[in-house]
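Next come the structures, one after another.
What follows draws every value from the coordinates through simple rules; no lab data is involved. Quick caveat, the model's predicted, so the values are computed rather than measured. Cβ atoms are built from the backbone, for glycine too; each structure is taken alone.
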Structure P
Amino acid sequence: MTTTQTSDSSITDLNQQAVALCSTGQFADALQRVAPMLAPLLEGATISDDARADALNIAGACSFALRKLDDAEDYWRQCLQIKPGYVEVYDSLGMLHKSLGRLSAAKAMYRQLIVLRPDRADAHHNLGIVLYGLGYKEESEASYRQAIEIRPDYSEAYYNRAMVLHELRRLPEAEAAYRAALRGLPEHAESHNNLGNVLMDLGRLLEADAAYRQALTIRPQYPEALNNLAGVLKATNRLEESELACRLALAMRPDYPEAHLNLGAVLTEFTRLPEAEAAYRGAIACRPDYAEAHYNLGIVLAKLERFGDAERAYREALRWRPDIVQAHNNLGCVLRLLDRLPEAIEAFTQALALCPDLSEAHYNLGATAAQLGRLTEAESAYRRALALSPAYGDAKFGLAVLLLSMGRFEEGWQLYEYRYFQPGFVHYKTRDMLGCPQWGGETLADKTLLVWQEDGLGDMIQFSRYFALLKAQGARRIEFACMPALHRLMASVDGIDALVDHDTALKRASGYDCWTSLMSAPLHLRTLIDTIPRPTRLSAEPALVEQWQPALDALPPGRKIGLVWKGNLAHHNDANRSVPSLSLLAPLWTVPGLSFVSLQKGQGEDEARNPPASQPLLHLGSQINDFADTAAIIEQLDLVICVDTSTAHLAASLGKPCWVMLPEKDIDWRWMHERSDSPWYPHTVRLFRRAPNEDWSMPIDRVRQACIARFSADLAVEEQH
């Protein structure tokens, strides 16, 4: 047998040849060169540990380059068994493990490398990358910082540290790190773009704009920077430019969900809602689990009053991200509009479970509880909203209405004044329109007072009782600016010196000493539940009574009953307060000796003109010009039966018995709770309430029974005669 002697010098030469081949990318040939040193040692062969370790390291590098990863790992591990202090191999194994997603193993390699060579900046940097991948952001940032301390010009470490600092919300440090990265990498578009994101979060919008534009100067085809620029343009209200930036980003990358989302937000600002819907649906098509897109789609669909679709969008957002607090809150708002109040309560409760300090959810919970008649719960929710947001106007007004409905007038009237601070209320503009001070309860002695109608016609009739009290405060002259429909009726009301229309009053507003609303009078005159002034006793004009008399005299003998079954369609609660159809009132026609007169105006007039044959009806509503006409008709009736409309206040103020049918939900505050009478009209009004889960047939039947009880004795007497 012949023995082979292999010297260290020849082995070193083979290793050097292999390294040279690697440098030119000839990894297979390089692996061939070191192959003899990888097999089990032959008899007589003498190879030093260092030389064999170098050969194994080269073999590992070649195998890695050739994507033979298992072989590479095996060679490198053999190398470390021979030479445990081989620094480069720890780096190589760390790289291999990182490429395979074996981050914990990579972390161990880099930590061992740092033990051996604590001064290697790249080892700290790579460890930072691995720690970030494992979710250890604080430790990752510390590793990047250590790399920078060793190598102060390490731009890549600055860049990666900046990204971690941004995620940790350490924004000033993140800004400084990106700027340090850009000193070494001034043409690095990603650093400019990401710096813009930090500046956006810092609220420095103009600087963010400049950073995004610099990124685009370096790389014009950069959809992320365009999309981010769109965001800053929207934030600075440059909506046309923002839309253009979104569309350019989408032209570069049509399947870019974030750009679709941003475009939808801009189009929503433009109130181009169908286009916004399409944009959000485009985002969802790109990424079906994009919770934010589903959420924003829900907002647009709610604005379009497609509440069922909005509900589905919010639920889809919550399917992907159950932690979106506002999605729970908005879902509750939609369910409330869909009249699914218990489900709305559940949604608001879920929002508060995630964010107990969300004042909007407390307010919405209060409003929904109030609709359900859960008054204590409603009050508590409103007060919690105000504790969190003391200037929350909706909550103040909601609590005001609730307290007034409970008869707690002292605090209720004070809070009711917050209607003047609600941008969505007509009252909000009055102060700016009128060129004189608003009356705040000070003396009116020898002053001219403008009373300005802001609220409904029924409100003006109900609160007309305060004119005499205002006059008694010493006012020299009181002028009432109101709608023409009230002029003839209110002309004789005690305390009014002149009636004018709104335009006339507005032109000479500066000539008044002060102005007020009738709805503010109870506050300044300190009205409590036990001190409500008597209603104004209105009277019908004799000439008008005579004018309407022939039509009413033509009715058969018996009692004459006025009817109003529908209110103004524009009223926020009309769907609840109006009886859907005249035919539902048919049971009243079964009471003998009654004739019915329609006072219906607007909505319901067509029904009144063509009533069912079994419901003969004298329809006068279409001939009525104003409330003076209505008053002249009611003066000749025995009873008015109506829903919650201005007619109820007119009939009661004329001293005529008036039966008011109230809805199940969202009853106006003035009718209070669980009462069949009204402290505002103690001797004339009787209330018939729909109980929970009742339809209109139930209160209508109670009205029918009341008619029998009220008129049957009179009819019996008449029959005897």
Structure Q
Amino acid sequence: MNNRRYRRHGRGLHRAAAIGSFLVLGPSAYAAVDKPAAEENVQEMPERVMTIRSKSLRAETVSTATLTNMKTEEVPQTVNVITRDLMESKGADSLVEALRMDSSVNTGGDMLMSRTADQYTIRGFAGSDVQIGNMPLPRGMGYGMDTSLVESIEIVKGPIGSIAGGQSSTLGPYGAGGSINLVLKTPEFVDRTELTAYARFSHHGQKYRMTIDDTRYRGDETNGFALRTVVAAEYDRPFWLNGGANGGQKYTVSPIFRWQHDSRTKTVLTTSFQYQNSPTYMGIPVLAGHFVGPYDAWYGSPSGRLNSKSLLAMLDFERKLEKVWTVRIGGGLGYSDVDYNIWGVSSSPGRGGGMTTQEYYDQMIADGKAKYEASWSDTQNINWNFYSNAVAEFKTGQVAHEALMGVSYTGRSVYGDGSSMNNTNDYFSLYNPAPVIPSPRDYSGVNSDDSVIQRAGFLLQDVLSYGEWRFLAGVRGDAHFSMDNNYAFAWSPRFGITRMIGERVALFANAARTSAPNFGYKDENNKELTNSWRTDQMEFGFRVSPVDKVWFSASWFDIIQNNTPVTLPGSLDRYYADGSKRAEGVELSLNGEITKNWSSYLSYTYTRTKNRTTGEVYPTIAPNALAIWQKYRIDGGLLNGTVLGLGYRCKDSYYATFRGEKIADNYTIPSYSVFDFTVEIPLPETKWLKDATLRLAVYNIFDKKYVQSTRHAVQCTVGDPRTFEVGLKTTF
């Protein structure tokens, strides 16, 4: 029987893992290590040396900010990482839930039916599409990604076009605020099966979930094959669901194959299939700073369902050549089919309504009645990506280089019957609405979706190390092509510098620009806008390690975006490119192991937003946002090995908007504070239970009523009430 020895990534292994840093699976989870020589005349059992992920609330390295594995404290840019350990400790099993732990990230409505469901704002600006390696995920997949597949989430702050490229989209200028990058789990050379199951209960709500994570292998790290399969299944009946409607089901199956040709060559095939069928929900009205109508209201019907299917396949090959070069080639294809039918409170009185949006909302507050709207869609979405990159590691005198050259081609296709909407003419009660029967779907030609956006680009970058200095210089050029036979070329440069002062202090600064054309928007002559939006960021900050394995980081940022589409006066679908917005603020974090038993995660962001087009300064997102998670392990005594977790999230009040414009001074989304508590109790080891723990948790301890996200003021997604959890985790 092999004697297996586990250990964390060491400094030398980080350098070795850098050759695979930006593959679809993110940082490489393996490293070749020499076996110790057997002592003379002593027979030694064969030894297999492996590296497995470190269970920590802080990531020691990041890869997606520079496409090279850099120590987190040395990167000349703010990068926040949601680690696997944080997701498990917090109980976050969806991407949306995990991202709540980053105080700079906001969603535009926690529902796939939202126009911006897959888009997350970072520091007040739209981020890029959710990405895995070089691959932007298609609609539905970036929203519904199951975190059982994810090892970590790296959130790169600020314009990131020099790596990912500025994204042109019919939904807006994306990539200005940053990029959300998923690092998926990787197969390791170990036979292991992990089972996790839990049940959650709240007032009128229940959820059951089970995950199996299994790895099998043949051979070893120098010549072998490994297969990791993740399977997740859940049933969820939300607290707001009533009547005869069924709850929701979600299934995920993801086999990941790794072929290790030799110590310097590997091929990885990542596949994933996800299916979701759930009741649809558009939230509730929150007007003039308070809830209008019941907190658990559901303005839907049993026929309102979401059906979403997605398939992902990615193939990546890596070869480390002699001494200097590492070559990576790969590609991916993502497909999703999103079909929904939904009813909810109408966000506007509709054309010909005879009143303004504010007058409609004021009347809703006074009468407790509103118009309702039906929305339906059935679209197929395909994203594809091909890339080829080469990394050279060499020295010129005393300067070490990690130079990267690459080309890529990315496309996005959407076809099918796009979102159609129909408003009721009559008003119905918000407290006890009469049943509204959805009208038959009516897809006209104007609502059909048939669009293709493509871009081809090249990337040049160099990361230089000289003593305690780190320098970053890079530029990406992209040629964008639209379905209207328009094209545009955009440059996205970036510069950064880090000065290490010993091993515990780092000063850093960066300047970055991202640019992309405003494809998808029509001007007053019904022609596509072809000029480009542009976003610039200046950032500087410092990082300090007061004790081993914990870092405090502080940064100031200033982001300005120009030439974004603005609606022409009196029009709903014609634009001119003259919009300008600014966000500046401070971001703080404290991550790591304060003591051997105490781990800490803190993320705080202060943001000040300004509409530079109109000159108005008002918060379109919470000015102050904070997320904390603390974990403590008890050693000794009756509770030996028990792990306690305590979490806190809070956000300031901010203005409700309609089409990006403030409604009125008294129309705000209220502030909130939420506490969570968990206990993980180790269980005695048996034949079937190894490293087993019993998990007990209470989420939203004080049963706070709060808004998690908002699309419009009358379509606010609310947080779950006090919820109890009991779960089991074991390995065999």
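In this comparison of P, Q, the computed figure 3.5 for distance in nm of label points 7 Å out along Cα→Cβ at positions 324 and 644 is attributed to P. Given a value of 2.6 for distance in nm of label points 7 Å out along Cα→Cβ at positions 124 and 708, point me to the structure among P, Q it was derived from. Label of the source structure: Q. A value of 6 for relative contact order in percent (Cα under 8 Å, 6 or more apart), calculated from one of P, Q, originates in structure P.
A value of 3, 14, 25, 28, 19, 8, 3, 1, 0, 0 for P(r) over Cα pairs in 10 Å bins from 0, in percent, calculated from one of P, Q, originates in structure Q. Out of P, Q, which one gives -18000 for helix-only ellipticity at 222 nm (-39500 (n - 2.57) for each DSSP H run of 4 or more, over all residues; to 500) as computed from the coordinates? Comparing all candidates, it corresponds to P.
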